[in-house]
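Engineer: Scrolling down, you'll hit the structures one after another.
Nothing in this text is a laboratory measurement; each read-out follows from the coordinates by a stated rule. Because the structure is a prediction, the values reported are computed rather than measured. Cβ atoms are built from the backbone, for glycine too; each structure is taken alone.
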Structure P
Amino acid sequence: MEILPFVLLNGTLFGMLLFMLAAGLTLIYGMMGVINFAHASFYMLGAYLGYQVSVWAGFWAGMIVVPVVLGLAGVVFRRVLISRLAIEDQVSQLLVTFGAAMVITEGVQIIWGRLAVPYRIPEEMTGALFNVGGLDFPIYRFFILVVSFLLFAVILLILKQTRIGLILSAAQSRPQMVRAMGYDLDRVNDWVFAAGVAVAGLAGVMAGNLLGVYPVMAERITPLLFVIVVVGGLGSLNGALIVALALGLIDTAATTYKLSAEPLVTALFGAPERGTFLADLARFNTTSFAPILPYLLMLIVLLIRPRGLFGQRDL
């Protein structure tokens, strides 16, 4: 029980990092109906650019510069690939954005190589914020938690309490009506895409020095990212938050406690012999089961509610 606070904090931290990525993808789909398979690649690019800027000007400069640069890159990406090619069906969207993800991955390897880069946590945040039961909770992890929750609050405030939010909400269901009122939806889409990519870049800047910066980091996070968006409901920000937090807590708890099936197998069948099915079953633990939990959750939710928990559009 002594480590429970750390499981909750670390699970919430991981969940909020996942949410920062899922939020951008959710905003882009909710507004434009575009499923951007390259979204996690912008997260990876944000981590690499954060590392490079930190070498030149420090970590805090990267926090500001990288989201701005990637936001502009997102506008170019939308205008060149999404808008100019007039992609409307989701299969074409996935194919084109998947190709873009491959190009970004290859570009990263050409520039920074195939090995992980030494992206460091800021020196002033390497200390412990508090200690419980002999375990330290670092200042930097708390900083990421604060920034991610503030980001969620800002996005929610903009969507629910501002005129921009009203325009975005109306554009989701009545785009032609919004155009008739004199609003330039192409420019609005640019801003939405830029914001989504900028948030992914910010997540890369903050998470890269904590989780590692390496060429296949986008490939490892992409499936989990789409599980969050699909289970939460395509276009639902609240759904993305709830599912991301749930997956973060479940994954952290499963890998921390490492509950094994051996006591149960032994109690039911006695001590298993080596090389038997029971011996293999006894070695099964929550750490090995954790990677498939998100996909099991997605399967169950989609069987019950194909639109996801809070989705308004069919998949």
Structure Q
Amino acid sequence: MSKATFFFLIIILLNSFSLLIFEKHNILNTPNVIIKPGMSLEQISRELLKKKIIKNTYIFKIWVKLSFSEKKLRYGEFIFKKNYSIYDVTKKLINGDVIFRKLTIIEGSYKYQLLNILKEIDPKSSIEYDDISDLIIADTYSYQITDSAERILNDIQKISNDFSQKVWLERDKFIPISNINEMFILASIIEKETSVKHEKPLIAGVFYNRLNKNMKLQSDPTVIYAITQGKYKLKRNLTRKDLKLKSTHNTYVNKGLPPSIIGFPGKDSLLSTTLPKKSDLLYFVAKNQDGEHYFSSSYKQHLKNIKASKDEKK
């Protein structure tokens, strides 16, 4: 074989290989591929072939090796749409173009609920109830399917800490609470008292007025938490006996704030806690099914509001 023939064959082989690498093939569906931490190139190749992302594992592996990409491949969950070549697939895995899933902590939900969510995402997790901080904001968070529950929780706690630190620094310096922990406790009570955004600063102001006058907060949600400890939903109305329940969380029995949150507060409740609406109001009672309240500055008017509330519910 002459040198010219040899080089001609090499060029043909290189061109053929190039076509295999850059040739796009149609992906009939949009499969999700999960590349787990520690997966070898062989395992990744098989997973891609199984999901019909590539047609040939050998060509894929050779290209990854020749392009020095093996150590650059990222793990996570990837989605492939329409037409992809081996080059496109490799590039996507290198860029870490992963799917992020959503975890939503509902306003007013409890630690047990978050623990259950984390256990569903990562059944092998060793996270326990006491590992979950009180200083978590009810919000929607992003995570990767390959993340451990511990990592997800750490990310949630860091994001919550960054926001709460900012809110605390920008607070009204005259509010009668001493630290971020107390801010979360009061915000959790406000969260349970109303879902009406514009009422939250008013309710925060009411509670601060009561604290300044050394009055008990007398918040029904704290009694509900004292009964359930956040383990289940109370499916009945509170009784007068309930209001006398001896518990550190019962603000009908104890003055000041309870020792811990009664649910995860949202951002609006935290902001309302730090920037309350100033007034002389001391009382409020729910007035309709929309969650709005009657407010008053005297007990006499409060009794009238209670009667009006009962009349509306008839």
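Engineer: In terms of relative contact order in percent (Cα under 8 Å, 6 or more apart), which of structures P, Q is highest?
Structural biologist: Details: P: 33; Q: 16.
When relative contact order in percent (Cα under 8 Å, 6 or more apart) is computed for each of P, Q, structure P gives the biggest number.
Engineer: Here is a further query. Once FRET efficiency 1/(1 + (r/R0)^6) of positions 100 and 204 (r between Cβ atoms, R0 = 30 Å, to 0.05) is calculated for all of P, Q, which comes out largest? Please report the intermediate quantities before stating the final value.
Structural biologist: Details: P: 0.95; Q: 0.35.
When FRET efficiency 1/(1 + (r/R0)^6) of positions 100 and 204 (r between Cβ atoms, R0 = 30 Å, to 0.05) is computed for each of P, Q, structure P gives the biggest number.
Engineer: Can you tell which of P, Q yields -23500 when helix-only ellipticity at 222 nm (-39500 (n - 2.57) for each DSSP H run of 4 or more, over all residues; to 500) is derived from it?
Structural biologist: Corresponding structure: P.
Engineer: Out of P, Q, which one gives 170 for volume of the Cα convex hull per residue in Å³ as computed from the coordinates? Walk me through the numbers before you get to the answer.
Structural biologist: Values: P: 170; Q: 180.
Matching structure: P.
Engineer: Can you tell which of P, Q yields 3.9 when distance in nm of label points 7 Å out along Cα→Cβ at positions 52 and 236 is derived from it?
Structural biologist: Derived from P, not from the others.
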